[in-house]
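None of the figures in this text is laboratory data; all of them are computed from the coordinates on show. What you see is a predicted model, and the numbers here were worked out from it, not measured in a lab. Cβ atoms are built from the backbone, for glycine too; each structure is taken alone.
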Structure 1
Amino acid sequence: MRLSRELARSLVRPFPAIQTLQECWFPVAVALYLLLIGGIRTLAARSLMIDESEQLALSQVLSLGYGSQPPLVVWVVWVATALFGPTAATVIAVRFAILGLMYAGLYTCGRAVTATPGKTALAAAAALFVPAVSWDFVFDKTNTPAACAFAALTVAALIRAVRSDNVRWAVAAGVFAGLGVLSKYTFIPFVAGLFAASLTIPQYRRWVLSSRGVIASAMTTVVVLPHVIWVLTSQAELAESITHSITHRPGRTFGMLLTSAGDVVAMSCGFTLLVFAIIAPGVYSRKANLTSESRLLGRALLLASVAAIVVVVLAGGNRLKAHWFTPLAVLLPTYLITRLDFVPVPRLRLISLWCAVVGTVVGVTLAAGVLLGTDLLAQGRHLRERDQLAAEVSIAFAERPDSIVCDAFRDAGNLRFACPDSVVAVLSTPSSARPALRGSVVLVWDASKSDDIPDLTTMMLARDYGLRPDPFGPVSYLGERPSSANRTGHRLGVVTLVRVVK
């Protein structure tokens, strides 16, 4: 009988190919998903979205800072465009590579906090329950996915550093934390929350206060110090953009703060909490005897959220934005999954969670097809008009100018890949991040509301470049002004610039 059992076992043993598939199925699934949403993004618009345009426009100069966003993603785009050219495909490929890094980081974090491979993959995939991840990241976000990736990698490296007491993991934790700060400034409250949470758990507190913790802190300092010095010397250039980001309708401070807080809850963690409450309500049980890793992650998310709110309030802001909390929201499913290890959950409920993930992907795909293929919510029309405008701009000049000055990043990025041989500069960018103008120069401004060049644009042209519109030169207009029949219209004006005569 024993021989027959051993023979039967050997016959049903998985083939090597099947074993390999079991080990790498999740990376393959993520790759297929990225190809799917990459196709949706390509069908959505041939022109660049907001983040993509900003990074392609800024990547002409390698600088320690570029304005209201940290420099890491622009540095990556700078390298990519140097290798493959300033094309739309280059910057879109960078964005999806960063999105892939985010899923790899979430998977790595899941492996650090739960020992079950199936739950590890579920922890990463359940990030799709966050609307910003399942929808916004498909079309246009780069800095925030990078911050999400390094948030997950920082947690994973810290846990492994404490477990192994290995210097390499301490260095990795410090480097990942530094890169997260260079990805997006809203990463700073996350690091503060993670540090504070570490001090509340004995074994992590000992590590943080040990030589290993000092090494991690030193590595973070080394990574961020050059940019910090730039920030300190460029405060005047940054103050206006940061104030505009956190303030809206100054007369309604408290009411706007509460309203935006509700929006944050709904758009960052609301759907995640609802799905788990329906399918696996046991994760909310107070009886779960959590591991130190699970308690670390949960407390870090809570304290980081409090830190982010405190920063906005102390800075005089009156609104919160959901994407500021996305690096925390993507880790919430991982925390909830760790709680599944301590409560009885039927296998059928885990399968239901996977079905919810698949349903989210299918739903987003169908919704994108409807919104992009029709004029529902004006999204499809808006994107098609942007495509048409980008094509018109590329053939608008009788002779390609040597330099183009724009008043908006969205137009600047599209002009850079439409006119790859021209220098494209953006008004109001820090002086260290501006490319040097050369030869003939034209101004491209937003003429959607008026044919006249705004006074602020004229002032900045004279102040930053010593240029003014040619009073005798022709003025061209491209695109369509918004109207009752075309509310999403966009119109650009083009005029030659000449030196200011003093």
Structure 2
Amino acid sequence: MIRRLAWNLALAAMCAHAALRAGTAKADVTDRAAGPVNDPAMVKALALEDGATKVMIITVDAVSFGEIGYIDNGYIARVRAALEHDLGIQPKNVLFNASHCHAVVRKDADQLTIQAAKEAWKNLVLVRAGAGRGREDRIMENRRMYLKNGRQTDVRRAYAMPRDEDVVSTGPVDPEIGLLRLDRLDGRPLAVLYNFAAHPIQGVPSGGNSADYPGFASKAIEENLGEGAMAFFIQGCAGDVNPAKYKDVHAPHDAEPLGNLLGLSVLRAARAIRPRDGAELRFVNERLTLPRAADRENRMAKMREERDRLVKSLNGTSLNFKTFLELYLKYKLSPESPSHYAHRYLHERAVGREDLRKLDEENRANVERYLRQIEVMEEITRLQTNLALLEMHEKKAAGRKTLAVEVAGLRIGDFRLVTFPGELTVEIGLGLKKRAPGPFTFVAGYTNGYIYYTATVPQRTNSGYAQEDCDAMVAPEWQALFEEKALAVLGRL
């Protein structure tokens, strides 16, 4: 009898430990005093508990946690301290992910986040969990381009595109959607967490404040699932991934169609998942020390030298933009006889004159010189823009040689996620997922802080000076250190 009672107590304890509970809540953090609003920016909280481990996942429709944007550097610490005091959640077990959209959020976003997290904790219910994956390849494109001269450049609205004839190839994208589905015990959906990699910088036609495509995707998911289910977007390795047709000048920039496509792809994949009982909840959060960039002075010197060379190469022509455009169109429209009708050229040839032919030679030379000046000015613009990023980071570093970051790992049943605070480029995520344990392992950037761009070693040492390799705090050696740590963290899950 005593043995049976002890066994029953032990069994009850094991069952209590294995019973996963989850709760959700959200709050509108849109700064409505900052200007027109197209759609709201939200903070969402997903509380998780299994009797032994407490975890809180916070997602925010914001560009970052600190450094840039509207959330200050103390936000994470304040929220963690409040949740430790009020809910007993260890600070390291509170995970923050920014969608990286450029919405303007309220100055009291920390207090709204704390309220949402505490409400999510009150809403805890028993759940079943399931992992899966979806696919979406229509809404994004890699923004890095490989050029014939061996350099790389990128697609930005801050400067012009290179000439089409100079582009050899572009980088990859990651079409995979990482999915976690949580259902109540009666089968009603509670939450869908989805991991996807693309910059949310498409904007909306009105130009108003917007959560961009993740906001529209989550809205589509929640409206279709019903039952009060909540969608949590987890930004992936989006450092060099833009929205599709990011530089389109023939149609308004509109993130809503992109979000709807992603939302429907999430729904399609989530409906194929069959959540199960007994999902394990594990969480790991470790510190990693990274070397700060030590090559900026050399890179900046090379950029200034190249800029000066380009400036010296500028030569005058007799054209201004008005006359250039007129001649350019005329010589493209009728390259054989641009200055008059064909019969006039034939007449001059018949009488032994070459007036029009000589005029065309002079005009063509001036047009080519003017085009070259434009290309040089565009190159100078790219250099100046990215040089300013290097100069900013050199000033920020102020002699500091290392940088401490968090690398976190989350496991819920078969779903595994490893995170990093930098803007990871897509090849980092693709490579890690190939080497990672488990069939449903995913990677998130923009998490638990913000340390700007973290590109691959070849990208980081690019001599073409794109944003990902100039807007960076860390040395190229960061990649090997992070990947080693990430795999170790995943191994502990």
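In this comparison of 1, 2, the computed figure -0.45, -0.56, -1.06 for log10 I(q)/I(0) by the Debye sum over Cα atoms at q = 0.07, 0.08, 0.12 Å⁻¹ is attributed to 2. When FRET efficiency 1/(1 + (r/R0)^6) of positions 82 and 210 (r between Cβ atoms, R0 = 25 Å, to 0.05) is calculated for each of 1, 2, the greatest value falls to 2.
Computing distance in nm of label points 7 Å out along Cα→Cβ at positions 50 and 442 across structures 1, 2 gives 1.8 for structure 2.
State the single structure among 1, 2 that was used to calculate helix-only ellipticity at 222 nm (-39500 (n - 2.57) for each DSSP H run of 4 or more, over all residues; to 500), giving -12500. Of the structures listed, the value fits 2.
Looking at distance in nm of label points 7 Å out along Cα→Cβ at positions 298 and 450 for structures 1, 2, the greatest value goes to 1.
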